[in-house]
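Below you'll find the structures, each written out as structure tokens.
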Structure 1
């Protein structure tokens, strides 16, 4: 089976790489907000080359059991490549910092099922807009997400099972 074509956004990956210092400054400045804001996660991966912690701010959908994120830039995103190398991550979300494991979902039907059951969008600072997306606009939003994920990995992040063997507490 052929792999899906790379998303167009992957060709634009030079943009976030170029503005990385600006984004890091914004995250530092608004860290308390993003650490608690609905729809955002500060994801810390382990650098696949350096072994150092690497933090990125991502929009997410929270479910009772997991966080779901989509790689806009496909496999070119460093965070997704870091997860492919080491699935152990840390998340700062909803005021919590937790160890977690990330699972990359590549199978198209599984990705579509995830975003259909848990549709999300980059959250707006206006509760009314977020409410409209989740209610009246949901029938439009779900097909768009199903199309969007066709060439992008979807990542499901679950809290690490602290009782599992090999867990360093």
Structure 2
């Protein structure tokens, strides 16, 4: 049995995509996924499955969320082993220790190429720093996320893919939940 972490994009934001974590966990059970648990109210799920790839699970979850919950959103699925690797490959270890709420990991649908990452880095107007590895972008917002002009829309435009972000504290909590 492989443990997976699934992140939903843009749920339970003010006025959009309202969904209860209980309904999501019931959906996991209805799909035959095992041990579904949630963390916080922002679409973080952990479950087990023995027969599908992350891409197959993303597709399955997106279709089921639309059918069962009327929720149109992206799912980003990683194995628990992938999660450990992305934590180990964090290029901002000092920031992770000193200011983890201003370090985000953006989980991406596809791996950006080097030119896309370079284009994004050139587009940054403030002190933010971005590094990418595999299907994750690590972003430091030293002056805070709320005031930054480096928005998810800008990141997605330059990287050519959709994503959803979690701060470092949430990344670590999900790692603990997945063990």
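Where a number appears in this text, it was derived from the coordinates with a stated rule and is not lab data. Since the structure is predicted, the reported quantities are computational estimates derived from the model, not experimental observations. Cβ atoms are built from the backbone, for glycine too; each structure is taken alone.
Quick notes on this one:
- Origin of the value -11500, where helix-only ellipticity at 222 nm (-39500 (n - 2.57) for each DSSP H run of 4 or more, over all residues; to 500) was derived from one of 1, 2: 2
- For FRET efficiency 1/(1 + (r/R0)^6) of positions 93 and 141 (r between Cβ atoms, R0 = 25 Å, to 0.05) computed as 0.70, the structure of 1, 2 it came from: 1
- Per FRET efficiency 1/(1 + (r/R0)^6) of positions 29 and 149 (r between Cβ atoms, R0 = 41 Å, to 0.05), the highest-valued of structures 1, 2: 1
- Computed 0.70 for FRET efficiency 1/(1 + (r/R0)^6) of positions 21 and 37 (r between Cβ atoms, R0 = 25 Å, to 0.05) - originating structure among 1, 2: 1
- Comparison of 1, 2 by distance in nm of label points 7 Å out along Cα→Cβ at positions 53 and 157 - largest value held by: 2
- Read-out distance in nm of label points 7 Å out along Cα→Cβ at positions 69 and 117, computed value 2.1, structure in 1, 2: 1
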